[in-house]
Structure formats: structure tokens, C-alpha cells
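S.K.: So, here's a batch of structures to check.
Taken together, the values in this text are just the output of simple stated rules run on the coordinates, not laboratory data. Because the structure is predicted, anything quoted here is derived from the model rather than measured. Cβ atoms are built from the backbone, for glycine too; each structure is taken alone.
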Structure P
Amino acid sequence: MDYNSIMSDLKKKTYRPVYFLMGDEPYFIDMISDYIEQNVLDESEKEFNQTVLYGRDVSTAEIIGAAKRFPMMSEYQVVIIKEAQDIKDLVKKEKEDKKEKVKSPFEAYLENPLPSTILVFCYKYKSIDKRTALAKLIEKKAVLFESKKLYDNQVADWINNYLKTKGFTINQRAAGLLGEYLGTGLSKITNELDKLIINLPPKSEITQEHIQTNIGISKDYNVFELQTSIGKKEVLKVNRIINYFAANPKDNPMVMTVSSLYGYFCKVLTYHFVPDKKMAASAMGVNPYFVKDYEIAARNFSVGKLKSIFSYLRDYDLKSKGVDNGSATEGELLKEMIFKILH
């Protein structure tokens, strides 16, 4: 089941006996488990019928023992296992010889789960193999949900959709700026967005100015604007940005700038080799809104020049870490690297 289907059923009070929530993105796992924890039982029922356990402290047998209890003066009991990835004996490797395979307590419970128990496993930062017998059994008898990280090109749309649920909108460049700085971690993104909208009137459109004022990311002097300016060969603007970076090295460490530029130029190189430019956004992993910027950059930087740029990025990354570098500061190295990229 997907996230929206699970949440829709929960809000309709349609419950399943076991939820196995796994994956690299903890945000959706937390949203589902928090909803169950806060809404299935009322406050008077929670005292005797809601149990929260932590994977490092329990065995599978202890969890199943808790799951087999009957609720007291309630239709359901809820058992939530947080950090379930730390349970040592939960997911065992299947033996090659199926005759030797013995069902674990969890597998045995899944065959006949207690209808009055809602058992929730929060198995974060990893996933069990969906091809295994255990995964297939969970899918058959319960809910197996995999929470996957967003790709870079999905972040801006996700931010836009999240803000719509809160009654706000955001322009594309502002969404791109947030995605560039905050990455793909949804918990971090939602935390920053929630702090941002507290200070804005309802139904506002969020701009780069709002982000600068409330989150502290400069609307003019950031790596997102640096990339765009380099791609357009706007030398004066590029120099202003790198001078700002050089004057504020703690807020703009060179290792992060080099990493971002490497990712940027990889996308420009990809654009060169996409036969059907209508598929460029998908191939580069960017929002279609920004494809025009990469088209301009591809015209300004040939494949041959990009090969040189990758060499510069590698060399100056090493120099910023002290390799073959005498006494040059990060700011001096950055200015020298950008000069070579532009000329």
C-alpha cells in the first residue's frame, strides 16, 4: 500500500493487524505511526492498551507476547515498535535448504494475527528484501510499506504540494532554492517550512525574500544562484557571489560549493547527450521549470570544456583539504577555481 491509501484507511478507522513500515525516508514512517499512536485510542484507553517499545530493548518473542494480549475495556490495543531495525532477531536470513527453515515468532504470528491488536513496526533507514518469504507474508496478511527518499527533481513539487495543504503557495525559484539547501530529507524540509509559515499571513505566496528573512538563506548569495549565474556566464554576478562566499566561509564551506557545482555540471553534461530534449528534465533529474537554465549552460560550456571543469573541481577539492596547497585560503582557492571555469 502507498502512504495516501494507508492514511485514508486509518482516518476511516479501517485498521490492519500489522503495519511494517520500512525505508530510507523516516518522514512517512513517523507520520503513519504518529497518527496511529495519537488517534486509534482515546486518552482513557491508552493507559492500559497502548504500548511503545524500542527495538534495541526487546526481542521478537517479547513483542509477539505483547501483541497476543487482549485489550482491556477497549476494542483495540496498540503496540508500536520504534527503531525496529535494531531488533536483533526480527529479520533472519533464509536458509538455502528450505527443509531446515523454522518459522520465527514473527512469522508464526503473521499467520494468525490477533484482530484486536494493531502492531506497528517502524523499521527505519533500511528495508527488508521484498522477494523474501517474510515480505510476501507481510503483504498477504498485513501492510508492508516502503518509505523511499525523494529524488532531487521531486523535492520542489513536494514542497509545493505540502504548502498547498497548509494554504500557501511558493514560486518555483524559491522552491528550487529550498531544495538545493535543505536536500531531500523531508523531516528537515517540513520543519523549516512550518517555521516559515508561522510568520506569514494565510494564503501567502512564499518568495526568496521570505526564505531569506525567515530561514536565513540569502536570496542573492547562495550556491543555487551561483550555478545559474555560471551557466549564463554572468561574470559580474558570479564575482559578487564568490566574494560573498569568501567573506563568509563558515556559512559557505568550499567543500559544499564544490560538491554542488559537481552535481550541477554533471547535469549540464547529461543535457548534451539527451537525444530528445523533451526528456531532458527526467534525464537530468531536475524540475522542468529549470531546464531552460541548463540549455543555456550547455550552449556556454562544450563537452570538452566540461571535462576540464571536472578536473578543476577535483583539483581544488583536494587543495581545499590541504593537498598541494601552501597557504591559500578557501576564498582564494574558490576565486581561482571559478576564474578557470569561466575562462
Structure Q
Amino acid sequence: MGRVLSGIQPTGNLHLGNYLGAIKNWLTMQQLHECLYCIVDLHAITVFQNPAELLKSTRETAAAFIACGIDPKKSAIFNQSAVPEHSELAWILNCHTPLGWLNRMTQFKEKAGKHRENAVLGLYAYPVLMAADILIYKATHVPVGEDQKQHLELARDIAGAFNRAYGREFFPQPEPLILGEATRVMSLRDGTKKMSKSDPSDQSRIALTDDADAIANKFKKAKTDMEPGITYDEEKRPEVANLLRIFAALSGRPRAEIEKEFANSGFGQFKPALAELAITKLAPITAEMRRLMADPGYIDSVLRDGAERARAIATSHMNEVKDMVGMLRV
């Protein structure tokens, strides 16, 4: 079957990009693989988080997973910090990761920007913790977006370096899974930028907590262009291309089929049709999220059970790692 590991940061405002780019694909994976879905709160604190908001967002993210259809009986849903072996393995992997490898990570350069000297160590070492997240479970497959492919390649390199150091093929080489029509959903205000929780404009994203009126209004105001018809051209018409990908992913139909249907239509027809489709798909998720958030005890029980199941795997592998490295277990 293989083992799948994937995660999302609990920074609030899960949106359509998270759903189409990750969670929707997880539903299929849980039927085919052993799956562990992690709320990566350790990664989240590489940027300072309000403690109360982090706690709320962790529960909200778990509620979103369940509301979208992740079955906690089939898949382990847990928060990363509840399994301390993630951090423990990360330190050991830090000691097998050359600085040159981390210096090549483009995401650190983008996030640190001009203030690199003031960036925290956690942000720089983020990719090693991500490698530990994957390798502690010996995950064979990792669903990733295009922006995380470099980090997964690093995880493969680190696994190889550890295996060579101890003369044993202990960690497998995890394979990327990039699926679906809309694995990279872009902003509704700028088709060249990824849809993001951190975008200051609420109009840039469809949040999973948005009601029908908000969804309709955001698609109505979504940036397009003055060209006639609805045609797919990523370079010349990035915003239109983004809306076509979203329509295809939500409907489960080929993008070319959507393009043909609306080729001679205007945005006055296309946008309301897209909004209606999105409302139909997302309204049940929103309602279920609200119901679950009203019962934090249940959410906590799901996370506790998931962490126990995940830790049973992680502890076994961590003990082997310690034996290989020569650490005394008492």
C-alpha cells in the first residue's frame, strides 16, 4: 500500500487552495494507502504566533480535515508537536545535513528577504524538520505542491546521507505526489501569485469558512481581463487560466471541456456558474466545520488518538535510529 505523510500549517483561514491542492486529493489517498495527516504547528512557529490563535487554528484545521472527508478512523490526524520524535529526529538529521544544501533552498531566501541576518534559525532549518516529518514514518509518498518539491528533494538527499553514514538502507526515498487540475490555486486578485492565508486582501482567497454570499461576491470581483471569451493561456491570461483550473477541479471535469463550454461566453455567465459550483461543493464543508468547532472535546480526542497511532510508528523507528547512531537507550 505504501505510507503517505502530508501536513498543513495551522495558521487559520484554510482556503480553496488548501482544499483543491491538498485535502481533496487526500480523500483518494486514504482509500489506497496508510495515511498520516499532520497539523504542522512546529513549522508554524518559525513565524511568531499568538498562542491563543495557534491553539484555535490547530483545532480549526483538524475540523477542516474531518469536514472535508478525512476519516479519522482510517487516517491518523494529529498535531506535529504531540509526537516529539519529529523534533528528536530533526536534530540528528541536522547533524548529517551540509550547510551548502540548506543555502540552496529558495524558499528561505524568499521568506527571509533582505533581512536574512535577522531570520530565525527555525526558518533556516525548516526543510530538515520537514525531512524528519517524512522520514520518522518511513513515508513512501508525499503529496506536495510545486513550491515544496525542492524540500522533498532535500529530504531524499538527507535520507541518502544518513543511510550512507551508517551503511544501511534504513530510510526509503520518498516519492512526490503532485495530483489534480488545480494543485497550485492562484490568488483571485493576481493570477501570478499563489492563493495564500497571509495575503492581506481577503478578496484574494475563498476561505472554507466563507458563506454563500461571500463566495459569490469574491468570484464576481475576481480579476480577469478585457479579452473576449473564456480561453486558457497561463502566460497571457493567468487570472482566467486560474479560474478555469478551479472550475475543472471543483467539477471533476477536464479543463478543456470547461473551456469549450464557455469559449463563447462572457464573464457575466462564467463567474456566476463558477460561484454556484463552489457554493454547492463548499457549503456542506463549512456547515460541518462549524458543528465540529462547537465540540472541541471531540476534536481533541481525534488529535489525541491520531498522535498515539503516529507515535507508535515514530517511537519504533526512532529507537532504531538511536541504536544505529550509538545512543544509549535506558
Structure R
Amino acid sequence: MGRDEIIAGAKRVIEEEIEGLNRLKDSVGDEFVKAIEILSSCKGKVILTGIGKSGHIARKIASTLSSTGTPSHFLHPSEALHGDLGFISASDVVIAISNSGESAEVIELIPYIKMLGVPLIAITNRKNSSLAKHSDVHLFLNIHKEACPLELAPTTSSTATLVLGDAIAMTLLSIKGFTKEDFALRHPGGMLGRKLRLVRDLYHTGEELPVVSEEEPMKNVILEISSKGFGATAVVDKRGKLTGVITDGDLRRFVKGGGNFDNSLAKEVMTRSPKTIKSDAFALEALRKMEEFKITVLIVVDDDNKPEGIIHMHDILRAEIGIR
């Protein structure tokens, strides 16, 4: 098989799966709305089950739901029939996935699910299948052809199921008002969690915060900068509001311009209208601001523009937030 044939074959598979997704999109309607109503009112867990490739897709959908605010678990149908049915409670909802709607292991679960009185949502590619007939809601994949040239391997159908699961998860996310902060709480480790950390998770406050008044003699300012170790200090007025910042760079520029620390006050050396950030901003935003303005620290201010902390570029880099 030559280069052109390889590329053409890959594009054919992608085009056929895109066509399948368009058919899935056309099938989304009232049954999808019913499914969302059931899932959004669920007081317990969402249990996903399926066998073979459908089981793999079910695991992924369960993971996506859990990470976006809908507690979910995968239950292997064979394990369920050998003792794990006790995992399902009356407050749960079951989503059963089977392309044919006739997978024996899944079908055998139906009487027990009905006995528990648990809502059953089916995802199949056959409207008249056993699973579809016995479900409370049937989500139809509407796939006419697999991308597999042998029409054997689940390809377009498994892709469509995965996308339908994403549609369910994202719709529930919107209904529940799930936020980036909520997502970060569920991903404390890994790249996603690091990128979603907030300034307040990393900044220095209290006694660690370097701060002086506008009228502070510069010899005291230098001591404050040196003792706190951030290479900078916030400068405030009589009301405690931030009016400026003095950095090591400001000190050098002041001396280079002929200034004399012995007879100078903080307000004569400070940079006015310094760059600031709020404690509930993402640390990644703080890093981008530092990179944009070529600075290494930001003063963290409250709603009254009073300093409540300081964050250094090294604090963010140590948390590996800037690593891509």
C-alpha cells in the first residue's frame, strides 16, 4: 500500500465517522431531554455498564461525569451478576450501553434493575432491541455503517457513543453550574490541577508580606525588602491602600539617577500604579501577567485595593504551573 492509499484510507475512516456523528446529532431530541432530566435529579450515583468495547466507552463516560460534578461509577455486568449488584442503590440511575442492544450480560441485568426501581437509560443502535424496549429512556445512536471496512470492529458506533456521553456530561455540567474551581478540586494532581490553582493557594501573606508607608524613610524600606526576601515591597497610604511598589530595580534606577537614600522617603522612589492581582485569580494568570510586563512579583490586593499578599514568579514555577 503506497503513501497516497494510506492517507486516503485514513481520511475515509475519519469522513465516515464524521458522517456518523452528524447522524447522531440529528437523532438528539426529546429522549435526550428525558435522560438529562432523570440524571440531573439523581440523588445517588450514575452507574454505567457495558461489555466489550461498550464497556470501555462506559468507563470513560463514567470518568468524565465524575470529574465534572456527577458522581459516577462503572459496573461490569458479569461482576454485577456475581455479587456486585449490591453496589446499585434505589437512589441511583443506570446507563446501559450496547450497540446491538442484545448483549446477554447486559440484558440479564434488566430484571434486577427493574426490581430495584432504578431508572434505566439505554444507549443502543437498534430501536427495537431488548435493551431499548425495557429501558425508561432510549438514546438512539443512529449509525448506519461502521468505519471498519469489514463491518466488524466497532468504530463509528463506539465513537458516537463516546461523543453522546460527552454531550450528556457537558449538559449536566451546565445545568449544575459546575465551575473551573470545582474542576480543580477534583484534579488536585496532574497538569490540569496545577493549571487551575489559585493565587491564594500560593501567595505569601501576614508577617511574610513586605509593606511600608509612603512616608517611610528609605533606609527602613531597604531593610524591609531585604528581610522579607522578595526583592520588593508594597507601599501604602494612611488608609492602608496600595499606592506603589518598590523593587530592587527601582532602587538601582534611583541611585543611577543621583538619588540619595539618606534623605528620601518611600513615595519618592516607588513606582506608582503597580501591577496587581486578586487572590481568587488563577496562578497561571499571575504568571502570564509577570511575563507580559517582565516583572517577578505581583502584589495581591483585596476589593479595597489594600495589600493582602505577594506572589513571586518562583512560587508559581515551583508549583509547575508554567510547565506545558
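S.K.: Taking distance in nm of label points 7 Å out along Cα→Cβ at positions 107 and 299 as the criterion, which structure among P, Q, R has the greatest value?
M.R.: Sorting by distance in nm of label points 7 Å out along Cα→Cβ at positions 107 and 299 in descending order puts R first.
S.K.: For mean count of other Cβ atoms within 10 Å over residues 163-170, the calculated result is 19.4, so let me know which of P, Q, R that is.
M.R.: Here the read-out was taken from R.
S.K.: Ok, one more. Have a look at P, Q, R and say which one yields 73, 57, 45 for Cα extents along the principal axes in Å, as calculated.
M.R.: Of the structures listed, the value fits P.
S.K.: May I pose another question? Here distance in nm of label points 7 Å out along Cα→Cβ at positions 19 and 211 has been calculated and equals 6.7, so which of P, Q, R was it run on?
M.R.: So the calculation was done on R.
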